[in-house]
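I've put the structures underneath this note.
Every read-out reported here was derived from the displayed coordinates using simple, explicitly stated rules and does not represent laboratory data. If you're wondering where the values come from, they're calculated on a predicted model, not measured in any experiment. Cβ atoms are built from the backbone, for glycine too; each structure is taken alone.
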Structure 1
């Protein structure tokens, strides 16, 4: 369960400085993505950024985090690391996250695995001989683990291995942490909720009577927002019902592809006690690495002039090794 040699950057002590730096201040590459729009069967669409690799290259499918997108620094960082190893990349945007509102009265959420399945299915059909690898960050990691656990062996045969980074394994525990008192929970909470409220209010204007706009404007916690919007739009009885049914920890036991889980023991958004250590230990297809420090989707190493981002390199190394030496 160790962190495979991660050494946190000494110039970013504590969980918050690294988390904020990685989110808003890190240098990041600009891989030459080309965008495709894929129409879905329900009338909505997904925007997908593609990075072509060498002929016959394995394909890495990347899922971003809450209110992120395919241009997020961590997605670009992983895409660049994968390209250096000879991978092609498809970084897909959740509905409403690509810079253009989605068409339907629905949003993405932590348990939405249908769109991930549709994206992987389409990519698998493009080239039945191409290996497919998967990576997900935070909320996207929760979706990924849930999908792998739901499907078990019933996955496209091209899917070989996956990595999930900073997964909110217990959504209720994470919501309680974010909704708690103090400066840093407020900073994280408002950064996410400000964007989520804006999107929900736009949907309320398009669909009068379907969303309580006044209540959304007043919502200042994840408990309130998920009860008002996520649960009502997606068929859950309450925020608690959504959290319980969609938490990734419930699905670790069902995973039947090689999966690396990367977490930090000081993640300010994911309480360390919520990490499913026993479930990961009991599943031979799952490797859990919990680093001493690292924050949330950060794992910064190196120096201020030459920073490094350990999780992205570790993820690609794991996937490459599993391609060369598959298990099971």
Structure 2
């Protein structure tokens, strides 16, 4: 008789987790491209901090003003960035735009992450509390949310930022202004998700097994909503960066700080295009396109994870 050789389970090699992640990113191209763009911007900011004194060169009167870009100067060993070597040029106020972009990307990311995380946390807390416990708590939270949602958020942010003394406005203050009304959207959406989730069979089984409400929320419902919460967080970061950029373009941000929006504001204020300083608004505009494009692609990619209806198979 012929015997068939059967491989034992131990002989079957399982792919590494990193390999599985790379396979998924290759299939989910939106998420992969979005993360790649964010990685590029992060590496650019880190490199800028390493090769240039951004804490000096990103502020006025640091270098010779109105110098055009000269990226080839970095290949001259006698030239150092910020010392007669202006890779991205300089602006009207004597700031090295390479240092401005390196520091500005970090500060813009700080505003987006701070406002996005706080807004998502508050929205998640209120949404879970309202949907899971219901009753009077649900009525109050839902009522406040429904009343505030129709209000134009950006208009309120402009009024608040305009009422604050410009000397006291910082990057963190700007993030807090943005997050003041950023929790309403996540509260409403997360509440609807939890309302649907709490009626599932596994939640009823958890209640019958004697689990407490907090255990059900953190051990049963929360893990199933993590992809959705990740998508909500990216959306909040997108909205926070967009709002902070809008406030900065109107001159309502911390004007001394090299934010991306502030760079566009000063370039517009000094009529850079009409004066031939085309490189001044070019770099912040390209950075904003990359930031918003990356966040949009990531949201589309995360939607595939959170929404089974649009999920594709291997």
Winner on mean count of other Cβ atoms within 10 Å over residues 156-163 once structures 1, 2 are ranked, highest first: 1
Quick check on the output: -11000 is helix-only ellipticity at 222 nm (-39500 (n - 2.57) for each DSSP H run of 4 or more, over all residues; to 500), derived from one of 1, 2. Which one produced it? 1
With mean count of other Cβ atoms within 10 Å over residues 60-67 computed for every candidate in 1, 2, 25.5 is reproduced by structure 1
Say we calculate Rg/Rh (Cα atoms, Kirkwood Rh) for every structure; which of 1, 2 gives the highest result? 2
